[in-house]
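FYI, it's all coordinate maths here, none of it is from the lab. Small disclaimer: the values here were computed from a predicted structure and weren't measured. Cβ atoms are built from the backbone, for glycine too; each structure is taken alone.
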Structure P
Amino acid sequence: MDHAPQFFSIRFHGGADEVTGSRHLVEYGPSKILLDCGLYQGHRHEALTKTRSFPADPKSITSVLLSHAHIDHSGGLPLLVKEGYNGVIHCTAPTADLLRIMLMDSAILQEEDAKFFNKIHATEGLHIEPLYDQGDVEKTLRALKVHSYDEPFPVVEGVEGSFFNAGHVLGSAMVHLGIKTLKRTRHVLFTGDLGRRESILMDPPKIPAHVDYLLIETTYGGRTHPPVHEAEAFLANIINRSEKEAGPILIPSFALERTQELVFILEKLLRQKRIQPIHIYVDSPMAANITEIFQKHRGHISLSKEFRDFAVKDGDPFGLGTIRYVRAVEDSKRLMNTPGRKIIMAGSGMCEGGRILHHLRNLVGLSTTTLLIVGHQASGTLGRRLVEGNRKVKIFGLMHDVAAEVQVLTHLSSHADQEDLSWFIRSLSPRPAQTFLVHGDQTQRDALKERLKGEGITRVITPRFGEVFELD
C-alpha cells in the first residue's frame, strides 16, 4: 500500500447484541482484519445460521487476530478456513496450545452430537451435519502464529498488532491495532473477554498506554459480582448441605479455566478439612487435557503471582494426584453407579452439549441431586432455562422433569463486572475518542452506558449486529 487510507471501518458481526459468537471486522483500504471468529451458542437453528455467516467472504479476509481460546471466540475458525481463508491466525502461545485441544474437541463433539441427534430423530426425517471436521481443525492449527505479550508484530502494511494481558483465562489477550491513516496513527483496542481486578488464578488486566477507539466486553455491564474470596465458603456450604441427602452434585463447567479454578478450590477445602472426603470426578477429556496445559504454563505471566507461588510450593494445584479425571466413555457411563458421595464436573458449561447432558438426563429428575451452575448462561441455552427455574426442560429432544436443587455460584466469574469495567475505562489516559460496548445483552450494555454517562464518559455506542462505523 503506497499511501495510507484516510478512513478505516469496524463492522460488528457477532457479540454485538449477545454474549456469544464474537466477530468484528476492521476494514483498512483493501485489507480485512478479523478480530475473533467465535461459534454461536443458543437455539440450534439460529446458532448454526449465524455461525455460517461471516462479515466478509473468507477468501477476502487478510488476517485474523484471536483474543483467547474460548469457543465463543475461536470456534468458528475451522469453518472460516474450510470456506477458503488461507491467512495467518495471530494468538499467544498458551492460546495456541489450548486451541489444539478445544477446536479438535469442538469438531468431535459436533460429529457425535449430529450422529446422536440423527439417530433419535430418524423416524421424523430430521438430519443435521457438523459444521466442520477434524481435518479442518488440523488445517486451522497450521495457520497459527504465536506472539508474547507487549510484542509488536506486522498485521498488514500500515497496521501493527500487539497483545496485552486481558486477565480472563490462561493466555487471554486484549488485541491492539496501531492503524496508520493520512493524518496520524490511530490506536484500536479490542478487550476480548476482560478479567477482574480480583481473581483466584489470573493477574488483573493491563492498562494500555493509548487507546483512540475501544471495543470492550459488557457481559456483566449492569451487575456487581460477590467478592471472589467468598467463593470457598459458598462452595463448602453447598457440599456440606448436600451431605445430608447423600445425593450427587452436578457441575456443568467450562473446560477452560473454570474447571481448573474449581479443582484448585476443592483441593484447598479438602486439605483444610472444611468439607468431608468426597469423590471428585472431572468427566471431560478436554478438561483433563487443558489442565495439563495449565501445568505446562503454570509459570505464565497471565496467571496471578499468588497462584504461581503456590504452584511452585505445592506442586499439584490441580489435584492430578487425588482427583479422578475421566477420559474413557465407558468410565463416564459407570459414574452413575459409583458408590459414595460424589461431585461430577462435565462440559459443556452452558449445558448445550457434551457429557453433562447424559448426567442431567439421568439425574435432573431426582430431588437429591444438586445442580451447581458456575458460569454465565447465554440466552437460549439449556443452562439459562435451568437457572430461570424451568421445571421441564428438553434434553436430546425429549422432555424431562426438573426436581434437582439448582444453585448458582456467581463469585468465580472470569468476566469483569460493572465496577471492573468502569475502573478499566476510567484508567485509560487519555480517554478513548469512542467506546463501543460489545459482547453483552442489551440490558447489560445499557446499564454500563448509563453508569459511564454519570461519570462524564459520553462518547459511548452500543452497536447492533451488522452495523458499520467509519473511523479516521
Structure Q
Amino acid sequence: MFNGHFHPVDLAIPAAYAVATLLIGIVRSRRKRTDSDEFLLMGRRLTLPAFTASLVTTWYGGILGVSEYSWRYGLSNWFVFGAPYYLYALILALFLARRARQTRLYSIPDQLEQSYGKRVARLGALVVFFMTMPAAYLVMLGTLGRWVTGWSYPVALGVGVLFSTLYLYSGGLRSVVRTDALQFSVMYGGFAVMVLTLYAQFGGLPYLKAHVPPELFTPTGGQTFAAVFVWYFIASTTLIEPAFYERIYASSSRRTATLGIFIAIGFWALFDFMTTTTGLYARALLPNIADPTVAFPELARRVLPVGLLGLFLAGLLATVMSTVDSYSFIAAGAFGRDLLWKGRANRHPSEIPRFVRIGLVVSSGSAFLLALTTESVVSLWHALGSVGAPVLLIPMLSSFSQNYRFPRRWVLATMISSGALSLSWILPPKIGLMDGYPLNIQPIYIGLGISLASYLLALLIRKRPGDELQTFRKV
C-alpha cells in the first residue's frame, strides 16, 4: 500500500537515480564492437574494481527478503544469509576461480558441454535459466515501487522491469557493469546514512537489547536449528552461481577473478552488518508492523529527514535493480545462446547478440509473470535453491577434475532424477495437498542425497570406455 505523501526531494532522488542508471547503461556502454565476445563478456577485460563492484551489487539483491528476515529473526540473518555464503564464496575463490578463468568459456552450460556433452549442457542451460530468472527480485522491485508511488503492483512491476533491463539490449554485460558502479555507491551510501542516523538518535547495543526480544540475538533467532541449518545446504548454490562464473570468465586475469572475490566477501560482510543492524532497529521501533518486508522503508520514513530519506530509498532501489539486470542478462544468455542459438544447425557467432536479446525478452517477461503470482521472496529463494543445487552442484564441481569427474553415462539421468524428486517434495505443500514436506524432510536433502549417492556409486564402477572427454568448440 501507499504509505503517505513524500517530500518532492525524497521522490526526486530515487527518480534521478533510476534515470541516471538508464542513461549510463545506454549511452556510456555503446561501443563499435558488437561481436559476441564483447556483448557477452566485455572482451574479457573486466578490471579488479569493476569486477568487485559488479559482483558485490549483483549478489545482494534480496533487500526486502533481508528486511523481512532480520525483522523476524534478528541476528540469525547473518547466520543464514551471511556466513554460509561467505564460506562457499571463499571455497570458490580458492579452488575454482582460476580453473574456470583459464578455460576461457562463456557459461556454466559450456563447462557442462565440455565435460558431459550437449544433452547435459542443454539441461544445465534450462536450470540456469530458471535459477537466474529474477522473479524474486522483481517482487521486491514491484513492492518498493508500489510502496513509494502508490501505483498498482503490476504497474510498479512493469516500470521496474523496463528501467532495470532496457539498457541491456544495446550494451550487454558492459551495460550491467557500468550501472553496477553507480548502484554500488548508492546502496552503500543509503545504508550508511541509515545506520549512523539510528545510532545517533537511539544509541547502540544497550537500546536494542532493551527493546528487542532476546532470542533475536541468538544464531537461530528463535527458530529451530533445522530451519537455519538447511540454508547451509542451499548456500552451496554459490559454488554454481552463474553470476560468479560470468564475471570470472569476463575478468582480465585469473588474479583479478580470485582477488576480486576475496574483496567482495569483505564488502558483503560490511553490508550484512548494516542490514542486520537496521533490521534490529526496525524490530525495536516497529514491533507491530503488518508487513515486515517493508520494515526498512517504513523505518526510513520514520527516522530519516528530507533528502536522506530519498537517498535511502534510492539505495533500496539500487540494491534490487543491480541484481535484476544481471540475472536477466544471465537468464537471457542461457535461453538465447545456450538453448536457441546452439540448437541451430547452421549458426554463426555474429548471431549471438540477437539471440541473447530474444532471450532477454523471454526472461524478463517470464519473471514478470511469475512475480505477479507470488509475494513471498524467501520462499521463492528456498524453492529455486532446493531444485537447482541437486541438479547442478555435483556435476558442475566434479567437471573441473579429470580423475573424479561424474561419469558421462550416469550424469544426465542423475540430474533429471534428483531435480524431479526435489520438485516433487516441494509441490505438495505448495498446492495445498500437505501441511509440510513429506516425512518433514527438506527437499534439498532428498535431491542432493540422490545426486551424491549416484555420484559415489558411479565412481566405484567407472573407468569404462565411453567416459572420455569430447572435443568442444568454445563459441
Report task. Compare relative contact order in percent (Cα under 8 Å, 6 or more apart) across structures P, Q and report the one with the greatest value. Result -> Q
Query raised in the report: For distance in nm of label points 7 Å out along Cα→Cβ at positions 262 and 350, which of P, Q scores largest?
Result: Q
Report summary line: Note: Cα extents along the principal axes in Å at 70, 57, 42, derived from one of structures P, Q, originates from structure Q
Query raised in the report: Which of P, Q yields -9500 for helix-only ellipticity at 222 nm (-39500 (n - 2.57) for each DSSP H run of 4 or more, over all residues; to 500), as computed?
Result: P
Report task. Looking at FRET efficiency 1/(1 + (r/R0)^6) of positions 62 and 406 (r between Cβ atoms, R0 = 35 Å, to 0.05), point out which structure of P, Q has the largest value. Result -> Q
Query raised in the report: When Rg/Rh (Cα atoms, Kirkwood Rh), for residues 150-429 alone is calculated for each of the structures P, Q, which structure yields the highest value?
Result: P
Query raised in the report: When percent of Cα pairs over 18 Å apart, for residues 22-93 alone is calculated, the result is 32; to which of the structures P, Q does this value belong?
Result: P
